[in-house]
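Engineer: Scrolling down, you'll hit the structures one after another.
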Structure I
Amino acid sequence: MTLSLNEVEATGKRAARGAGLSWGLAEEAGKAARWLCARGEDGCGVLAKVLAQTDSGTPRAVAPRSLDDPWQAPPHMLCPLRTGASLSDCAARLWRHAITMQNITYPLFLLPFAAGAARQLTSIVSVSWSGFSAVCNASHLVILRDRSTRNAAHMDAVSVALTGIVDFSGRDCSRADPAPVDWMSLERIAHRTYAPATEESRLRGAGDNDPTQH
């Protein structure tokens, strides 16, 4: 199945809202999924997994307890969406030093937020963890190293830092190609945001379809 990036963003946003996230975080989730898909990454798949972890009840993956280095939230794991939002809020800290994040889930979802930081700072940002490293500016992404940890469900440590000039090349994708199981998961969670039909709305709908009413 192929989908427009607008569909990815809208459904991602609604799914995040259906998972109980605030409208602000839900908007960030949809945009992040779109950004990844536009760079050829599995934005829908990683968002579906992130939401599955934080869906209902007390979240097991949370925001950093403090912005003192390293970022962490013991005894919980860091959520890449909430942590990414924190990175966006304090991107200027990267001028002083790299930011280390400990015990974080699905670190690939940090990349759109690193790109957002690069946009704020008009610079290039690197993101790395064991076996993987990438650089991005506001619009582009280059994978420098990937030893089968790109889609890791968990990493003990992730480093985000400013870096030097990189030759960005390649072309963005105009559509997404998510796995059906991941798209169905997002749609299932998104469906919770739809208001249940009431007897009044059902009767009104029936009236709308009644040819005698036209």
Structure II
Amino acid sequence: MRLIFLGPPGVGKGTQAQRLSETYKVPKISTGDILRKAVHKNTSLGVKAKSFIDAGMLVPNGVVIEMVRERLKEPDCQKGYIMDGFPRTIEQAEALGKMLKETGSVIQQVMNFQLSDEEVVRRLSGRRSCPHCQTVYNLAFHPPKQEGVCDQCKSPLVQRSDDESQTILKRLEVYQRQTRPLISYYKGQKLLTNINAAGGVEDVFKRVVSAVQKGKIG
């Protein structure tokens, strides 16, 4: 199973990637998670990336591509993986294709999660994240059991700087300009499957699993 999840920020693809990862026992590869860990640990990469993340901008391609290249070499990726948040540009997609060609593997399916801009803004402004275990909640439809506290590890939840209202519209603008072209890119390769991301987590997950089964993946 080698999948890519596409969609604007706040569409819920990270949650769905995690669910699918647990169901099929393959890792979820999220460059966002990797970068946030680096920021939290104040590594050199984290310091470099923080200014871009805080402004709702993309981290430079070269940094992200090399990070993914190293991640794909790890043993847990041998049986497959789910890409969440990578690639984000045509350049990254071409670099990924080259990486896979070198190892004799290919992407099997690209799922494009679709949601209105209005719903994206509503979801993002209510999102809270655990800085320790990376679990994501939403105050509107997936709140923690105890207000402000992670269900999993009991750490205090935070609102990421890129989920604050002043950066949400900027993030959507960046997505439309730099990432949305990937829809046509992968459609041209006959890999694209559109997923309706409206509704609850369980309803969307059923759509994702159905798409996987129809693609005879896993």
Structure III
Amino acid sequence: MPDKPIHLFLLETFLWLPITFFLWYYFASVLIVPVTFLVRVLMTNGWPTWIETVEQQGHLLEITTSITLPINVGIPEGAQALFAFDVNPLLYGYGLPFFMALTFAVPNMLGRKLRQVSLAWLFILLPVQTFCVIVLILKVLVFQTEPSISSQIVSTPFGRETVALAYQFSSLILPPVTPLVIWMFLNRDYLRVLAPQVTSISVKPNKG
């Protein structure tokens, strides 16, 4: 693998970041299509029983439940008011442009870079984003609704704690850490090249 000084690698990464984030946001509606499909498949096929539909509206997901609102104000006689809300999958998709910036800054062939980005997104980043969106849906239902609604989802303190811990893990750890771990695994050879440079920067000679 060609050598590239660590300062040049970091500079190129920072230069790539605005470009990759712009592309990611510009194509957000397209990139969310597979997320919508996976969330729909996982949440509308028997479990959980209270999710009716998952539809994409631009870059948002519209979730319709089978949960009846306790007070139907202004609802025609014989009709029901079902609880529905929107979630934003982009909150958990920024790992893709971050991974792209890191990958494009590595001195590899363009074809290898594109393969790494495609495979990492398809097999890891996309499933991780889907998991995070599902946990977000559960968090909204359990913690951002009236007790009459949340009690139909989770009725025990242990269940609420489980949802809270899963939400913390999926929002604070998975999105930023996952792309970095994948990049380190796929670019082990380049990390070996960078290691001596990092050591020489961090270890200063003792002149005393």
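Throughout, read-outs are computed from the coordinates displayed, never taken from laboratory work. Keep in mind the model is a prediction, meaning the values are calculated, not measured.
Engineer: Figure out for me which of the structures I, II, III the number 11.9, 37 belongs to, where Rg and Dmax of the Cα atoms in Å, for residues 48-119 alone was derived from the coordinates.
Structural biologist: Only one of I, II, III returns 11.9, 37 for Rg and Dmax of the Cα atoms in Å, for residues 48-119 alone, namely I.
Engineer: For helix-only ellipticity at 222 nm (-39500 (n - 2.57) for each DSSP H run of 4 or more, over all residues; to 500), the calculated result is -14000, so let me know which of I, II, III that is.
Structural biologist: Corresponding structure: II.
Engineer: Match the computed value 1.14 of Cα Rg over 2.2 N^0.38 Å to one of the structures I, II, III, and report its label.
Structural biologist: Attributed to the structure labelled I.
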